[in-house]
Structure P
Amino acid sequence: MTDLEYVEHILLLEDGAERAARFESDPRLPAILPEVFALAEVPQPPEYHPEGDALTHTLLAVQHLPPTPDRRLAWAALLHDVGKALTTREIRGRLRAFGHDRKGAELAATILARLGMEERTAADVVWLVRHHMFALSWQVRDEYGLTRNQWRFIEDRRFPLLLDLLEVDALASGASPDKLAQVDFYRRAQALAANPG
């Protein structure tokens, strides 16, 4: 079994608690994924992340995956915040991880290439990691505020997976009502884009 298959077998276990427990206890995983385990003790702002450090958040995201997740979603949940180990700083008394989505996408591409994931699947995972902060940057409250380019983005074939990633990210952040409301809003927008009439 390759390292890719080994990690993916754990990521795709049906029981979320078992998934997370394996990541916490399996001695082989830190050697395969040092970039993920570098998130241990990377602090996060408690007002947005009451669950604790970035590794705790990541493992909760993996735990909150559906029982039979799309493998691209599973890898994106595991890697979505991997850039925080390199970008987290205290700025004027506040913890910030500016650019962790971009840095995370770079790291995800490197990790998945190292593990030998096929290019098309890896490209989708990298896209998900790169765009998992889109809702925060857009700051749109209703569909009338969406631009033509944003509607085109919503029509992307990977957008449903991105919303699934947003949902597990929100659930891993203490089930943030604001983040879950964003997911609901963009699901409605996606439905409008798919059925404009």
Structure Q
Amino acid sequence: MSARAKLRLLLALRVLPWRVARFYWHAWRHALRDDDRFSIASAARPAELAQLLALARGRRVVVELGTGTAWSALALALDDRARTIVSYDPSVRVERDAYLALAGADTRARIELRAEPDSAGPHAGDQPVELLFIDSEHEREPVLAAFAAWRDALAPRAVVVFHDYGHPAYPGVREAVRELGLSGEEVGGVFVWRAA
């Protein structure tokens, strides 16, 4: 990584809480060292992550659909020590464990990883979801199926965040939101819908 690229990243990290920024910096350096291009390409950018954390503020039960290498799940856990995260992804990436180790055992203990598809929905006994982060498959049908699987599990006034809503490479996210007829707002590349 060039000195200029490091400086750009450090400046971008200023929008994140200190613990999250520190994790992101270490995760980014680890990904570069191990040539983990998937994590670098797929991780939410600092500005997107800051938006997600702002939407999660005060919400203790979070479900993430699309774990990847767990950068977002870890950021959500690091941001609030009272928050628990359940993250779904049927594809377990081997790189994930290294990033989980960077955050420490206390943070890791508040993240439950389920190697299941996002459309599997909640397990019996799961708490109502206060924030649902949909960031798995980006085609219209899978986004529709994921939302349908989780809609009844949402707590009153829950927030649903559709990642990559404004991304030109993933028109399926926008198509699904339109088909669902959700009224919400686009904020920094994500679509935010609030349950009644």
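Every number here is computed from the coordinates shown, using simple stated rules; none is lab data. Computed from a predicted structure; not experimentally measured. Cβ atoms are built from the backbone, for glycine too; each structure is taken alone.
Say we calculate distance in nm of label points 7 Å out along Cα→Cβ at positions 31 and 175 for every structure; which of P, Q gives the highest result?
Numbers: P: 3.9; Q: 2.7.
Result for distance in nm of label points 7 Å out along Cα→Cβ at positions 31 and 175 over P, Q: largest is P.
Could you figure out which one of P, Q the value 17.5 for mean count of other Cβ atoms within 10 Å over residues 55-62 was computed from?
Values: P: 23.1; Q: 17.5.
Matching structure: Q.
Using the calculated result -18000 for helix-only ellipticity at 222 nm (-39500 (n - 2.57) for each DSSP H run of 4 or more, over all residues; to 500), pick out the matching structure from P, Q. Don't skip to the end; give the middle numbers.
Details: P: -18000; Q: -12500.
Matching structure: P.
With distance in nm of label points 7 Å out along Cα→Cβ at positions 87 and 111 derived from the coordinates and found to be 0.3, which of P, Q does the value describe?
Details: P: 1.4; Q: 0.3.
Comparing all candidates, it corresponds to Q.
Work out which structure the value 3.5 belongs to, where distance in nm of label points 7 Å out along Cα→Cβ at positions 103 and 183 was derived from one of P, Q.
Values: P: 2.6; Q: 3.5.
Traced to structure Q.
Of the structures labelled P, Q, one was used to calculate mean count of other Cβ atoms within 10 Å over residues 23-30, giving 13.0. Name it. Before the final figure, lay out each step's value.
Numbers: P: 13.0; Q: 19.0.
Working through the options, I get structure P.
For which of the structures P, Q does the calculation of Rg and Dmax of the Cα atoms in Å return 15.9, 50? Each step should come with its number before you reach the end.
On the way: P: 16.5, 54; Q: 15.9, 50.
Computing Rg and Dmax of the Cα atoms in Å on every structure in P, Q gives 15.9, 50 only for Q.
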